[in-house]
Structure 1
Amino acid sequence: MNKIFIILFLFFCNLFFSNGMVFSEENKVKIGLLVPLSGENAEIGKQIVKATRLALKDINSNKLEIFPKDTESDPNKTLRSAIELNNIGINLFMGPVFYENLIYLEEVSNSIFLSFTNKTLKLPKNVISTGINSTSQLNTIKKFIDKNEIKKTIFLIPNLNYNSEIKHGIKRSKIKTVKKYFYDNEPTKLTKQIEKITNYEIRKQNLIDEITRLEKSEDPNKERKIKNLEKKYTIGDVNFNSIIIADFDESLKSIITSLLYTDVSPKEKYFITLNQWFDESLLIETASQPIFYPSVNKKNFEEFKEKFSDQFNENPNHVSLLSYDLVGLIYYLSLKNSLTEINKAFNAKNSFKGKIGVFDIEDNKINHRLNFYKIENGSLKEIF
């Protein structure tokens, strides 16, 4: 009797799951994928396509169907590709990759575009930014600052095209800073600005004055004290306990070098920066450590890279990870909503756990709950 029950149970389970994986054309979720497949950014687009194929394979359902279309990294071509896909009934899109290609998409007013950009300002009404935006990063930094009860934080922001995004992120995250400084990346100007921010000349003069005072004094221990002072570069503290540097790559290293030159050490003040995507060159710069930053879940990122590499024999770009997760997010929303309601689901409050971390969705906005890391003594450690 038990054997008959088990056989029947397995038969109906198999029937249910087999039928559950088959969807008629009209019930499929059709997704347009707007990426560069030609031109100088073609490799980025091709890897995104591969990542979406990998996601579909892992989901193991034919409920989703993805239609890639070339944007040529051009806003006019992006619009034409969107209209062509919209004409065959597609009104949910992943992409485009670049912020500059969004400008005409409001003309396809019946559609939603999940762009890979991390910029959030001046977007068309039907575009949702899905990248690791400044608010997500600063929310994570704020959590670290609050946990460690850091009271005086200054913010260094380069005079580049993303500084308005940083200012917006500061406002949205409600992170408290003593002062914000905007700096020039030109080396000579940068050093002078950092000297001013850290009161370097005053602190340097304090040291000279103290040595001069001791030399003229009757202090019996003055030779020993002078010898110790001569090992220093400055005397006096700076007016902050932590410093957030909104920069990357060589520019970030230039800022840190200028701070070290002005006798501000990461061993005495918290050096915090934005998402560095696990830049391994930072592990080598031991004089710049410890340094802290928010980023995606590293373990999940490494697993994705390994899976992608095994499948396609190449290393994925960062946007590939995001595109993989977006397919999972759309599939998740399709299980909770009818076909006609999926686009509206981005207005409702939802959370989805992907490889990057947790997506928080509300009011046509997506933020990410990130992890926080420290590089110290040449190794990376997860803080939370």
Structure 2
Amino acid sequence: MIGFLLLYCLLWLLALAGAAALLAVRRGAPAAVALPAPLPRVSILIAARNEAAALPRCLASLRALEYPAELLEVLVGDDGSADGTAAVAEAAMRGFGGRFDVVPIAGALGAARGKANVLAYLARRASTDYFFITDADIHLPPTWVGALLAHAAPGVGTVTGITAVRGARVFDRLQGLDWLLSLGLVQVVSDAGRPVTAMGNNMLVTRAAYDATGGYEALPFSVTEDYALFRAVLARGYGFRHVFSPAARADSLPMPTWAALFAQRRRWLRGVQALPLRLRLELLVFSSFWPALGALAWAGGPLLALAVWAGRVAVQGLLAAVCFRRAGLRLPWHLLPLFEFYTLAITLGMAYFQLFGGAVVWKGRRYA
């Protein structure tokens, strides 16, 4: 038994080290096309529900984009907000040089609900061939539109950037570590040509690809609407690109509490359950490290388990260093040991949700 557990842990560490090496030497798909001349008009779609506090930061970053303002169409969908979101958005965009509109959401379009329904409304209102989708709690770099648009070659349906969680608290920075490590692994798999997912807070989808799916109103409802759209676009024969660079990096506000974080992860778990079987099995094997380490401590003693755990910290730190460097950020090395306890808590929470299920509650709405 000890031999089997040691073999599993060794293979796990080698896999993580291999991922770090691949991410360090690969740069993903090169920019497939030069930006068109003349530059095209693009639409930026933001679903907002009670986002009066966060939205001005997002809209200010859009006003600072290097892309010509007269070629931008910014549409905010006000999804029944009770905190003055629409008025805040109007004030933040007063004097904007492009087109701006707040779209009130009334009723459901087809099967769409929640954020998917808002995006269905906004896509119908949009008047360009490129939909850039982001969230109200996101701050975008000035280079954002150009960085994603450069990868929208003919036949490519979606282009996804990276998202970093940034905040001052230790809890915020642990979430930041979690996000970039996860996205680094997604990038390695995507670079190998295996589609995993898209990020609905930092995503481009072409109108042609979106229309080919019938739009959100025609898709089966999912609380992970970005993944549902991504899979539907792939099913229509379109390609995908993932861009892991500072130019395409969106900065997200962190979850404020553990309860909010677990609510987010419960929603994501629904998306994981829709992944292809092979990917789900690979995730299961990958996420079994903590149970294996516990079994190793019981069977082989705490010193052996401690040595394996130290190896995990070192190898995971190597991957984190590569992820942060490629994202243009500094790695908080001193938080790596504490991050282990954070991931253990996340693993236990996800195991609980997997066993006992329960409804997803997101943005004040309950989804069975």
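Each of the structures 1, 2 was assessed by distance in nm of label points 7 Å out along Cα→Cβ at positions 43 and 227; the largest value belongs to 1. A value of -13500 for helix-only ellipticity at 222 nm (-39500 (n - 2.57) for each DSSP H run of 4 or more, over all residues; to 500), calculated from one of 1, 2, originates in structure 1.
Assign the value 0.95, calculated as FRET efficiency 1/(1 + (r/R0)^6) of positions 67 and 315 (r between Cβ atoms, R0 = 41 Å, to 0.05), to the correct structure from 1, 2. Structure of origin is 1. Out of 1, 2, which structure matches 21 when relative contact order in percent (Cα under 8 Å, 6 or more apart) is calculated? Comparing all candidates, it corresponds to 2. If Cα extents along the principal axes in Å computes to 66, 43, 40, which of 1, 2 did it come from? Only one of 1, 2 returns 66, 43, 40 for Cα extents along the principal axes in Å, namely 2.
Each reported figure results from applying straightforward, stated rules to the coordinates on display, with no laboratory input. Since the model is a prediction, treat every value here as computed from it, not as a measurement. Cβ atoms are built from the backbone, for glycine too; each structure is taken alone.
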